[in-house]
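Before anything else, here is the set of structures, which you'll find just below.
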Structure P
């Protein structure tokens with residue numbers, strides 16, 4: 001097996017008989033964790049372990065953010081807008097997170113300017129297109145037929161992220177929350193009624209009061225913990241203490257406490273690998289604080305070569321252009337071939353160069369095979385090229401037709417720096433064999 005992996009993601013969900021399975025599981029997990037954090041803080045108040053109290057507060061804070069994302073966030077803010085607007089603690093909580101703060105600003109403006117709609121499809125387009133929930137857009141028809149499908153999809157994504165790192169929920173939560181950036185939020189948004197919102201997430205009415213109550217409780221615990229007087233060491237002692245900075249377990253630098261009693265260091269991006277989580281730790285007088293940091297670079301995907309093969313009497317329509325950007329390509333490149341009394345096949349491939357090295361990314365292709373003329377065998381391959389030779393691995397079958405192409409989404413680590421995607425259709429018929437493959441669109445992005 002090659003050292004790279006790419007696989008297809010199916011978009012048709014099996015929800016019959018298990019309509020709320022993921023939503024129920026996530027609801028139970030969130031309510032359990034919020035209760036655990038609140039009760040643990042209540043017990044910790046009687047101890048002198050300040051580090052444990054801070055850790056519990058941070059855990060409480062992160063689980064509350066997860067709970068809001070599970071609603072998801074903009075649904076939660078719309079549903080509770082009047083309550084949040086009247087409460088300083090609730091507003092302060094939203095403003096403490098850049099992603100939630102951006103949603104609060106956008107939705108507040110929508111309420112003030114009365115940007116409203118009662119059209120569920122129009123609202124879903126604003127909710128799913130060019131937002132962090134765009135991965136759900138592929139099942140918009142299912143959502144229109146069964147609105148609660150949206151809550152199931154969001155719940156499944158949260159559970160999947162948490163289960164991906166079962167040995168550390170804290171790491172899983174940090175990884176999940178890192179996906180949500182304020183620059184992914186539209187500058188304007190439509191408001192719908194709470195009656196329609198609860199159709200999209202039936203559990204919002206049950207989860208919202210708990211989230212609001214736990215936010216208030218968390219701030220109450222925080223005030224008790226942080227208002228306790230703490231003796232300060234003399235400045236002369238602090239000046240003699242050094243702070244060691246470690247990057248991924250290796251000593252990077254030694255710094256001093258600044259005049260305003262803060263520790264700060266500038267680490268150039270050249271010292272860190274892009275698209276990789278780095279663990280940066282400060283060790284000051286035996287007190288260690290670590291943060292996770294990652295910076296991403298835009299995905300660059302460029303067409304470097306392409307080709308066609310087939311038998312017999314083939315017609316080629318080509319809209320590929322060497323050097324063009326393949327992160328958002330629209331065209332119609334295709335080949336169809338036919339033969340009498342024998343086998344026929346059609347193959348189209350295109351090679352792309354990317355800058356992600358070993359980091360995974362998504363590619364969605366809109367493809368079809370000439371199944372109308374001959375069902376045969378249609379397959380999508382991923383591989384690489386050496387000279388005139390292609391080395392390909394079958395990934396998934398192509399269920400779509402020549403006149404009705406459909407989307408296949410790939411996710412994985414693709415051969416670096418160049419890789420090939422190929423479409424293949426083979427057919428044998430007693431009289432006339434007709435084959436063909438077609439690509440009309442390609443999109444690529446980093447999670």
Structure Q
């Protein structure tokens with residue numbers, strides 16, 4: 001098999017957070033003439049050996065154990081590793097967990113580490129000066145899709161009824177007995193919050209049956225509707241619940257108001273010029289530090305607050321207090337995603353191109369870094385083959401859903417559609433290949 005320039009490995013073949021970011025970058029690399037293959041992380045060892053790419057590009061090397069193991073194997077094969085960071089809104093109290101994740105040895109092996117914002121870079125380096133040689137600010141590639149869509153399409157979808165969108169939170173994190181490191185007082189707080197969140201929405205939907213309600217569950221939620229705090233609301237006729245079967249972009253686009261418990265999806269709504277608010281039963285009193293989302297939009301905590309907001313939307317008005325946070329929202333966008341010009345994927349891509357064209361210096365893997373065993377590599381390949389050809393085995397496998405959701409044809413179709421939009425976006429702003437190459441990370 002002929003070597004390729006770039007191999008990208010991810011979990012999903014359909015539109016989702018990491019898939020969107022990765023495909024935007026991969027398409028840009030193709031646009032600039034590089035050879036690229038996008039594949040499943042669950043077939044990663046085989047694809048690395050098959051294609052022997054110059055660079056492995058991945059949206060996050062540390063977020064899951066399999067990501068960490070596969071990227072370590074790439075380094076063993078002397079393949080450069082360039083990574084972004086999926087949860088890029090870094091917070092000081094979790095900085096080491098967010099940066100190192102499953103790299104328990106905390107031994108650096110990536111060749112470039114691209115973060116979302118100058119604020120995140122400073123925070124990262126305050127605690128990890130040893131990363132200074134590889135860290136750059138590229139902006140959040142995944143958020144580019146909102147700027148691209150807004151500039152190419154009419155953002156006003158005609159509807160027969162008011163639609164309220166809800167970006168669900170992961171209360172499951174505090175409900176699990178496995179998270180022993182979390183203080184019990186924190187667990188008690190969020191369990192109570194979950195219960196109140198559930199009750200408030202039940203009452204709201206019951207009183208507004210003329211509205212349509214869309215719940216978008218967090219993709220990492222492991223406890224279903226209970227983990228999202230919405231189990232009392234799901235059986236109303238005017239309620240729709242989505243997880244992986246509808247994109248966050250589509251959910252926000254269809255909504256007249258976007259409500260969250262605490263989520264950066266609110267920022268995605270701002271990028272699409274949608275009104276937002278937060279529903280926190282205990283207002284802003286949390287047992288630990290929060291990010292900027294709660295300081296840049298109205299916080300509601302009662303049935304009366306919620307109803308007032310929905311009444312404003314029904315009357316085609318601005319909800320109370322939303323305009324007061326306009327400047328703060330602008331600052332938050334910059335602090336979190338860097339640039340909102342739709343070109344962060346270009347900044348990421350240009351870092352990869354520079355590495356490939358200049359044959360950049362690859363870091364040498366540390367002998368103390370634990371590598372996947374030959375058994376790990378063989379078992380992954382066997383699982384992949386068996387689950388592709390013998391569907392009945394999927395029901396017997398733990399985490400079988402991780403394997404059955406990959407579809408190469410689906411990915412190719414998605415990639416082509418996104419490439420079409422990217423090219424239209426470049427053309428609209430008269431950005432040819434040479435001009436795009438001058439847009440750089442910092």
Structure R
């Protein structure tokens with residue numbers, strides 16, 4: 001009689017452990033690739049970076065406009081108080097006459113040469129624009145890494161919540177059966193107390209797991225550009241192949257392809273170009289100027305039309321050290337940009353080494369937890385066989401089942417930690433998006 005009762009308890013426990021967490025068919029499916037695409041399309045930080053890159057290109061156009069002619073239209077109408085009026089106190093050395101007139105004309109100005117100043121300014125602006133494009137790429141990589149973290153965290157929380165729900169179901173059935181046995185004087189009240197404690201611990205685990213799952217979904221939704229958190233049926237990613245242990249290749253790839261390093265190199269080059277432009281400000285500027293127009297209403301002293309052309313040479317002789325100070329400032333900023341790049345390269349080398357070590361460690365831990373889960377499953381099978389043969393108690397069977405549940409949680413945590421560390425290594429090496 002007692003053996004039949006125990007067999008009924010075991011059957012209930014075994015069936016209870018297979019209860020699903022929720023109806024996943026009612027939730028929209030979401031893959032990691034779809035999460036990436038949504039984030040790239042909707043995340044505001046990516047839009048900000050793209051807009052800044054477009055704005056930087058307009059600065060390049062502004063600077064390059066100095067290479068092209070400047071054409072302006074002029075119109076003037078002047079009335080005087082008396083004939084032969086002259087300006088006397090205008091702060092200059094000249095004393096020009098003013099004639100009543102109405103005149104319209106055009107003025108054309110063209111830069112001939114400024115000994116490379118404008119060319120270097122244009123190149124510096126272009127490098128700044130390219131740096132902003134690299135910054136936009138770096139922003140995309142950062143957002144996608146955050147999406148990976150949120151996606152794997154949600155998968156991890158989903159797995160833990162599923163195991164926690166199975167644990168609560170199993171422990172509730174166990175409590176019901178132990179209570180029934182206690183009423184029949186087959187178990188003590190102490191067993192019932194232990195079963196209640198185990199059930200409450202399972203409920204605590206389930207409560208935390210559900211909270212972690214909702215938090216992960218909230219973060220994932222925000223990263224995808226959604227203001228309202230949503231639940232998803234996340235699609236598992238296939239386990240990738242083992243990562244190479246050659247960290248030298250990873251470092252070389254990172255130094256070549258990391259978009260943040262590319263941005264710093266372009267900022268350094270832009271600073272060097274600006275320093276050359278400031279050095280060229282000591283040289284003369286040569287421009288061609290032409291003007292022509294008509295004077296339909298004028299004094300008798302003025303002709304009906306006018307036209308003139310010439311070449312203007314401007315040579316800075318003394319400005320109180322202004323141009324020298326600007327050149328020195330630009331050169332110092334270029335040196336600072338070079339040192340900043342060197343420092344960041346050192347940081348990247350460090351981060352790549354750490355990321356590679358973390359991947360190797362998480363892979364080793366995944367192998368160990370796989371063996372742990374396999375051994376826990378084997379122990380559960382042995383406990384089941386011992387119980388069916390009547391040589392062990394239900395407590396031993398329940399403990400074996402709990403060990404298996406714990407191993408499942410540990411394995412799930414380690415699995416998604418490994419996938420996340422791979423994503424971090426991909427980010428650190430600057431792998432293509």
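Computed quantities for the displayed model
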item: Structure from which -24000 was derived, helix-only ellipticity at 222 nm (-39500 (n - 2.57) for each DSSP H run of 4 or more, over all residues; to 500), options P, Q, R; result: R
item: Structure (P, Q, R) behind the derived value 188 of volume of the Cα convex hull per residue in Å³; result: P
item: Parent structure of the calculated result 1.87, given that Cα Rg over 2.2 N^0.38 Å, for residues 333-388 alone is the read-out and P, Q, R the choices; result: Q
item: Highest-scoring label, criterion being distance in nm of label points 7 Å out along Cα→Cβ at positions 53 and 173, among P, Q, R; result: R
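We did not get these values from a lab; they are worked out from the coordinates using the rules stated. Predicted model only: the values in this text are computed from it and were never measured. Cβ atoms are built from the backbone, for glycine too; each structure is taken alone.
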